[in-house]
1. Among the shown structures 1, 2, from which was the value 1.8 of distance in nm of label points 7 Å out along Cα→Cβ at positions 77 and 205 calculated?
2. 1.7 is what came out when distance in nm of label points 7 Å out along Cα→Cβ at positions 69 and 197 was calculated for one structure; which of 1, 2 is it?
Structure 1
Amino acid sequence: MSSFKKYLAEFIGTCVLVLFACGAAVVTGCGMEPTGYLTTALAFGLVIVAMAYSIGNVSGCHINPAVSLAMLVSGKMSFKDFVGYVIAQVAGATAGAAILSAFVGSETGLGTNMPQDGVTVAMALVIEVILTFVFVITILGVTSKKENSSIAGVVIGLALTLVHILGIAFTGTSVNPARSLGPALIVGGAPLENVWIFIVAPLVGGVLAALVYKFLAPEKKK
């Protein structure tokens, strides 16, 4: 598989994630209505399922720099591919946010991440690290066995739904630096000023997940 095709797949996947999942947050009024809250969580999970079974066999469907960093730390991808994936993911997220902005206007916020009322920066950082850790360690576990390949996309999608159900009330749930950076670049202002939280914390959570899983994983038989 050529590198260009993998990077293009990551671009498309991250673009779809932001357009449809962040779009769902905007059009359903996530945080204002209980149905909107749950719908948004499901939208993020369902996008992962859709992309996993469409581009997963091309790029692995990371569509998230934290996942790619975990794969790098785990020795499952090269540094060259890591850089290419991250560039493609950020570009895809920005493109998805730009398309969404054309549909609903940037004044809607485009599903940007911000610490919610009563949530300090320190709390937001810790929450995002924990949410990302759970999400990424699930990915590492379910993809560690080839026999799980038929269900991996569903499991990963449900894991993303799970972390959103808890995290939306605190940070809007990022667990994905590209997903946060793309909309913030289009919206600007406070979301862009705070986006570092949603870049640093998911990357830390991804690395922790990779290190912990490497320690916990059963040794392969020689």
Structure 2
Amino acid sequence: MKKYIAEFIGTLVLVVFGCGTAMLVGCDAVNGGGYILTALAFGLVIVGMAYSIGNISGCHINPAVSLGVLISGGMKIVDFCGYVIAQILGAFAGAGILAGIFKLGGLTDMTGAFGSNGLASVDGNVFAGLLVECVLTFVFVFAILGVTSKKAGHGSFGGLVIGLTLVLVHILGIGLTGTSVNPARSIGPALMALIVNGDTTPISSIWVFIVAPLAGAAIAALVYKGLEKEKAAK
């Protein structure tokens, strides 16, 4: 149970600070500073949480990462299900905190969709959105599997490398889909936008941000397993 609680807390923090930063600074391509601040916010949360709850749950705080670990043989299906439930609940709770902060603080003009993901920047093209999220998640999960491999020997620097990789994928992805690479991070804000603002736009395309990250993670895990086996054979 402790590892599920850790995943709940970690995902909550990710949404509060990552999506909260996006809500405050915006992600307008004209003002690139908002891109960098949001990317850094998401990445720094991963760094902080990796060194906080990493020794408890592994700090997945992302169903796609958990799927990658499952396929790689790093966890059991029961734990995978528990992780995913905890992550989604944590994301929803984090979005609820943002709703409280922004609504009670009178920042209703900034509330928007609570940092949820969308396809507007790719002209609503579903295929483009799927491709972007699949590629970004592949890179992110591939890096995680490499860094956390027992053969890697990165030691205490693993959390920093993973956090910086998340910054990297955000820098490209924010202007395209808002960068999900994390179904829980997308589901929580989308549900809150629907409940608080009656905004149906995020939830209407939520399946893209569930399917694509999971597909990207699965491909990353399979490719990494294949490469690792090939190296071991040599």
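No value in this document is a laboratory result; all are computed from the given coordinates. Quick caveat: nothing in here was measured; it's all calculated off a predicted structure. Cβ atoms are built from the backbone, for glycine too; each structure is taken alone.
1. It must be structure 1, since only it matches.
2. 1
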